[in-house]
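Once you scroll down, you'll see the structures, which are given as structure tokens.
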Structure I
């Protein structure tokens, strides 16, 4: 009867079962992570490229299309977002402590606006 070597599927399980040291497990896990991360980034790039291409086609279809078995695709409009300058707010809080009368107008001056690009929206069909 021969003794069979254990089949090691990943470094973590090998470490948990006592077949390798923590350092060996980490080396194996880091290699796995690096491989998965590269594959993820490759697929992420291909996914984004496909979304851009889909967006171009939907744009030629007046911004809305339905694909049976997939869902509805819509090009959303650009929107404006509003934010506030943190340092200006801190300064106003300090001024509030001193009860300056022009606080309301200065609060309004803190508002900032930026454009948010429109983009493709995908609504998948429920199965």
Structure II
């Protein structure tokens, strides 16, 4: 069994791994913040009859998901145009992480969009 240090090539950019993990973990974080903070500010929005804060939370969460998508895409550019000394298993693992990041970004963006849609359909005190 190879040692963990032997899997990565010597001149490996460790930032690729960080960007891939950010692409996977940032969208669920954004959706969780959207849900929690959205419910917190909806009470205030009901009292003042203004939906601007809920919409602001939704937009910021969607931008965070979009940023995760861009970060994962930048990691793809780095490891797809990398050197040929990468082992195939590392390339396959990174492609899996990339697909997982793209999928979670798209899924959580859909969840945030559904929350935004409910903001437009319902009255301020129904949220």
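Read-outs: derived from the displayed coordinates by stated rules, not from any lab. All values derive from a computational prediction rather than experimental measurement. Cβ atoms are built from the backbone, for glycine too; each structure is taken alone.
Name the one structure among I, II that relative contact order in percent (Cα under 8 Å, 6 or more apart) of 42 was derived from. Write down the numbers at each step before the final one.
Numbers: I: 23; II: 42.
Considering all the candidates, the number was obtained from II.
Out of I, II, choose the structure whose coordinates give mean count of other Cβ atoms within 10 Å over residues 39-46 equal to 15.1 when calculated. Don't jump to the answer; show the numbers that get you there.
Values: I: 10.0; II: 15.1.
Value 15.1 for mean count of other Cβ atoms within 10 Å over residues 39-46 corresponds to II out of I, II.
Please state which of the structures I, II yields 21.2 when Kirkwood radius over Cα pairs in Å is computed from it. The partial results should precede the final answer.
On the way: I: 21.2; II: 16.3.
It traces back to I.
Name the one structure among I, II that log10 I(q)/I(0) by the Debye sum over Cα atoms at q = 0.14, 0.18, 0.20 Å⁻¹, for residues 31-102 alone of -0.71, -0.84, -0.93 was derived from. List each step's numbers first, then the result.
Details: I: -0.71, -0.84, -0.93; II: -0.59, -0.73, -0.81.
Structure of origin is I.
Thinking only about mean count of other Cβ atoms within 10 Å over residues 55-62, which of I, II has the largest value? Show your work: numbers first, answer last.
On the way: I: 12.5; II: 18.2.
Max of mean count of other Cβ atoms within 10 Å over residues 55-62: II.
Here distance in nm of label points 7 Å out along Cα→Cβ at positions 23 and 79 has been calculated and equals 0.8, so which of I, II was it run on? Could the numbers behind the result be given before it?
Working: I: 5.2; II: 0.8.
Label of the originating structure: II.
The value -16500 for helix-only ellipticity at 222 nm (-39500 (n - 2.57) for each DSSP H run of 4 or more, over all residues; to 500) was derived from one model only; which of I, II is it?
Details: I: -16500; II: -28000.
Working through the options, I get structure I.
Have a look at I, II and say which one yields 5.5 for distance in nm of label points 7 Å out along Cα→Cβ at positions 15 and 95, as calculated.
Values: I: 5.5; II: 2.5.
Structure of origin is I.
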